[in-house]
Structure 1
Amino acid sequence: MAAIKIAIAGVGNCASSLLQGIEYYRNNPGENLGLMHRELGGFGPEDIQVVAAFDIDVRKVDRPLHEAIFAPPNSTKAIWKDVPSLGVTVQMGPVLDGVADHMKEYHPDRTFVPAEADPVDVEAVLRESGAEMLINYMPVGSEEAARRYAEAALASGVSFINCMPVFIVSDPEFAARFTDAGIPVVGDDVKAQLGATILHRTLVKLFADRGVKIKRTYQLNTGGNTDFLNMLERSRLHSKKISKTSAVQSQLDEPLEADNIHIGPSDYVPWQDDNKICFLRIEGEGFGGVPLEIEARLSVEDSPNSAGVVIDAVRLCRIARDRGEAGPLYPVSAYFMKHPPVQIPDTCAKQLLDEFVAGTRRASEPVEVASDCDSSENGSGL
């Protein structure tokens, strides 16, 4: 089958893990470890080909992509060190609001160092490269930069997979424009394969299914990569907190009051590098109003955890393109993203996803949870 041609905006840790992962599975053809799906619609991870890449850091711009993914400030653990030449040179993207002011105060190995170069014409590069989709890995808070890339994708007929919390696919106006242009899109704000949000959602759903009333909860996260450094600027966190909080609140019949739910990045710990540590606490009342509490600690490598999801989202988006679908891919977005156009319980989203892969459902068909999900599959399963 023809390769799936992708472009990447932001050659950071997530892009590095994705590209290393593609090579890992290419060189281990019988390996299913760490994959939700080894094959999707006839496509394996090795069928993904990067044809263009954009960044703003002087250590990456004008450098071969297979080298740039290992350049500072990238700090994720290596999955596959011998990534071959991909024939792609990283090009200068638009800076706009992509670099927070406070990041200039940190050591270059920990932060972005913008190149003094003019940005390329992203739309033209997408057209010339033959890219079918653009993966947006811009830093949290990069509202202008994310929308600039989305506009370029829209103008060039390229699908947009929005992995960060700027609301594009879940924005009705943007979604309608992609639909009218005949372009399938996935977003917004990628979930980890098994991360803080999916764990929190699952536990909250479990409490609800077992008749325990949740009184309050928090999710505190620390990490040492540029994502956590960037998020020290709290003004850049507005959409991130909305995204993470809505992903958990959507599992409850009655959302918690704002004072009783706190979810968000908590601090930057440099020595953690790409390791993310999550501290969860849920307080509730069970039978007879008796108190019940749970605390959990989760430690993950942040970027490989993202790559395990994106590697599926890319292949599912290609299936949708081949089938002539357009606009938001509802079950794909709901299963893989924190802030999709429609929040769907994970078990239901998985059911609809499987139907889409099997060809019995269109992913761009709007979802009515009450009627589209098998009620026997719509709980925790416990």
Structure 2
Amino acid sequence: MNEAQLDAVNANGLSEDKVQELLTRAAKEVDVGLLPAAQIALAKDNKIVLSASFGEAQDNSLTCIFSATKAITSAAAWLLIQEGKLSEDEVVADIIPEFATNEKDQVTVGQLFTHTAGFPMAPFAPLEWDDYDARMSRFARWRLTWPAGSKFEYHPSSSMWVIAELIERRSGMGYREFVRTRVIDALGLEDIFVGLPAEENYRALPCAYVGDPLTPDDYAKMGMPVPPETEVTEAAILAFNRPDVRAVGVPGGGGFATASALALFYQALLHGGNDKATLWPESTLQDARRIRSGDFTDALFKKPANRALGLIISGDDSRRFRGFGRTNSPATFGHNGAGGQLAWADPETGLSLAYVTPGHDRNGIRQGSRGVAIGSIAAQCLA
């Protein structure tokens, strides 16, 4: 811990021992040469109380946060909901007629946020992402894998593309412009991007795969099923090293941020905004954090999905299976991202955490264990 970090620890009522433990754990995979870089940040009371960069990362380096982007896009949609311009109960096809084909005419807006809409494996190639006509054609061709509202299955990108289109049709603005002006710029979070401008590419750390994947025998020895294949392939992840793909601003997985900016975004979700703007009243925040997925379980871990309005809620003792540490309060909310990106806020302590890395470990168990360890320590950093 350097002198500036120590001063911040003492000024903000943090535990020096726990903060040192957190920094050591966050740096571990970089120090042993597994990950090329990482950043970590803790925030409280709408300010950064701890930040550190490791390996190739500089303090202003940007990392693709992948599905942690979902919380940002969702929070933008909350604005339309609280303004009465969008409702969870609306049928998507009533707003986007192109979506009504192939029995999708009963999918509701709310089901998009909770991954219960029924089209998790909806193909959509990166070369089509920024082509509006191609997106509408894909919307029309997508088919339900199972009836909408009948089960939970994670939608890596498809449902958020539909939410982005809902934002456009109900706001009259492009979704990237809406997210930028109504959320990111309003909060003064200059180091978050959903759609990376060309002039910012020099700050973006390149994604890289590291480590060896687990074999089916490895999973069998742990008593776990082999994770199903999804659209989140190595090729899809590495596509985000291309400036044209970064510029798209994939609404469910293409955001770029520093750890500090992401931790401050979660402070805004705790407080409804910051000293620059109040965006969401407490009623919106409470409702957005209400679990809507009922008894639906995650297919891999057989644990309750605990999905709210674009957020994951920590909940019971199975919280570690949802991307949180073992010591967060049940009210903690957040959304992680591919490669081990972490982002959450705990209403009981007022802390928010962000950990980002461009290194994607092929060993998913090791990657998940890292997140649980970092989250568990971070949640205990108050003295």
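Coordinate-derived values only; no laboratory data. Owing to the predicted nature of the structure, the values given are computational and were not obtained by experimental measurement. Cβ atoms are built from the backbone, for glycine too; each structure is taken alone.
Listing for the model above:
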{"read-out": "Structure (1, 2) behind the derived value 15.0 of mean count of other Cβ atoms within 10 Å over residues 249-256", "value": "1"}
{"read-out": "Highest-scoring label, criterion being FRET efficiency 1/(1 + (r/R0)^6) of positions 33 and 89 (r between Cβ atoms, R0 = 35 Å, to 0.05), among 1, 2", "value": "1"}
{"read-out": "Identity of the structure behind 2.6 (criterion: distance in nm of label points 7 Å out along Cα→Cβ at positions 113 and 297, calculated), options 1, 2", "value": "2"}
{"read-out": "Which entry (1, 2) yields the derived value 18 for relative contact order in percent (Cα under 8 Å, 6 or more apart)", "value": "1"}
